[in-house]
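Before anything else, here is the set of structures, which you'll find just below.
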Structure P
Amino acid sequence: MNEQTRTRKRTGEAETESTESTSTACPECSGSLVIDDEHGETVCDDCGLVVESDEIDRGPEWRAFDSSEKDQKSRVGAPTTNMMHDKGLSTNIDWRDKDAYGNSLSGKQRQKMQRLRKWNERFRTRDSKERNLKQALGEIDRMASALGLPENVRETASVIYRRALDEDLLPGRSIEGVSTASVYAAARQAGVPRSLDEITEVSRVEKSEIARTYRYVVRELGLEVKPADPESYVPRFASSLELSDEAEHRARQLLQNAKEQGVHSGKSPVGLAAAAVYAAALLTNEKTTQAAVSEVADISEVTIRNRYHELLEAEQDLPVA
């Protein structure tokens, strides 16, 4: 390296240092500059001069209060989900044979994309376990959608099925049966239960198999599933019958009185909820029939009549305040 090159190098380093010192020093008092991310400003820490304003905030839109929460929320791309067999981390090739500009592909390119789709599908489900999981999660999503269950229930049901698959609970049982049992358990855990008859209507297996598989999965996985509360069925029944808030509140009151008297013990929660909704509609002078309630709750009119009389007797037996 000759002397001229060394001189140029030293000159360049000096210019870089002077530029860096200028950018980090206050032009008024030569104090240190501080970047205020909250207000998007660069200010002097000594004299308070605002050097730059309206800066672009390149930080995340979420807040974190500790390091573990920051690591959990930091992300690249779409968030992972248990509702897909690969947790949403794989790619998907669009079925439309068009490029990024919407133009149709040539015949040679279409054949190439078809081969890529085929191999992509094969790589997504490399073994029997992944194929099992893909089919089961599709069933869970279909049943949850038909029952109108929220996304958190679908996520919980997917986790329950994954646990059952990891602990080898599936041999001797159908994929549809364990999937249905997972949806039934997840709905009860989330406080939005569905009756066994409602679950059976959207499932591809018999009611007896669902009940048997449900008991087995809950026992083997140690799931904490509380008995269904009759009050959790009331909002859905009242909404389907287009009853007022007053009637819904009265139905809840009838069920609370029944609990105090111990009438609910050993009774079907769906039958109690249906009878409470029917009784509340009559007590608030709203028009509904036993047949309408029976159709909404999917329970017989005889059961509604029996529980109806028991609820009214329980309210009459309450001590007067």
Structure Q
Amino acid sequence: MKSISLILILCLMLSAAALAESAHAPEKEGSIDYMVLVNKLNPLPDGWEDALETVHVTNSVGDDVAAEKRAYEAYLALAADLEANDGIHTELDSGYRSVAEQQEIMERFTETYGADYAARTVATPGYSEHHTGLALDLYFIVDGKTVYKNEDLVQYPEIWRKIHTRLADHGFILRYLDGKEHITGYGYEPWHIRYIDDAQAARDIMSQPGMTLEVWLGAVEDTDPVIDYGSSALYSEADLEAAAVQIKCKFASFAGCALHSLRYAGDACNSEENLKWLSGLDGGKNYIQVIEFLGDFHTPVDPSDGSAWEPDTEYTDYQWWLAHEEGKGWQLLSWGY
């Protein structure tokens, strides 16, 4: 009788463990919000990394890439669709990146290039969408050639158009849109896709030109700021546009503010005095050209982020100053009055 009782107790214990495990599984899965918004204003939710289930794969160039399990399964379906119907072979460049990894990147860039440069080029740890495991960066292989670097990938707009056309059917959206940098905080990235686990919602978003996840979720007000590049004997429109994008990316961190316009202040801003001033702001860098833009934006009725904005106010002729070194891109160095 004693042995039978022990067996019975053991069976009950095993059954209880199995029930506990099965009860825990959906709770873990349910804790992942596939519509989560992570950007320059919204950090990764607490407990996300503990609940995240990832898979690891090795891409064609030998890099290990991790992604959230369901996002990766959806990517495989997307990749098969593109291969079968468009003859496009895609690969994963990057996916999940832990907060600790992001912190290591930030520290490395800070040590190598300085704190200002690191802050401009590396997402703040805890605020990168790659922490979610739902953001995937793609590259592709064309005629047996691996197209991997960003500067090369942008040379294939027709391939990206075909890829983007098929995203929504598999629950993905294009995350960082051209012209919406003041909303998303990042420049146009045709390779950066985001899984939201809802094909119909993805279709709704992708069917509306210029629709961002921020606006679709109601997190921010959408605006289409007027950009006036004026006329310049110093800079091409491409030069001015690149500077404006840097400003718009920064503006995305102005919580609750709505950008209305940006305009080039004129070639007189490129003076020796301004070059000396901006070079001194950035550790004595040897900047060779300066750009100034003036902007108009409106502040929220009730600023909730502790900012010093006057509530419900139109700020006009707000100054944005950028400069660049020889052979390098524009750096946003100062803003305000």
Answer label among P, Q for the case where Cα extents along the principal axes in Å, calculated from the coordinates, equals 106, 65, 43: P
Cα Rg over 2.2 N^0.38 Å, for residues 99-162 alone derived as 1.44 - corresponding label from P, Q: Q
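With helix-only ellipticity at 222 nm (-39500 (n - 2.57) for each DSSP H run of 4 or more, over all residues; to 500) coming out at -11500, pick the structure among P, Q it was computed from.
Q
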Label whose coordinates, when FRET efficiency 1/(1 + (r/R0)^6) of positions 43 and 307 (r between Cβ atoms, R0 = 30 Å, to 0.05) is calculated, return 0.00 (choices P, Q): P
Mean count of other Cβ atoms within 10 Å over residues 171-178 - highest-scoring structure of P, Q: Q
Source structure (of P, Q) for distance in nm of label points 7 Å out along Cα→Cβ at positions 267 and 283, computed value 1.2: P
Distance in nm of label points 7 Å out along Cα→Cβ at positions 51 and 107 - highest-scoring structure of P, Q: P
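Bear in mind that the values in this text are calculations on the coordinates, not laboratory data. On a predicted model such as this, the values are computed, not experimentally measured, just so you know. Cβ atoms are built from the backbone, for glycine too; each structure is taken alone.
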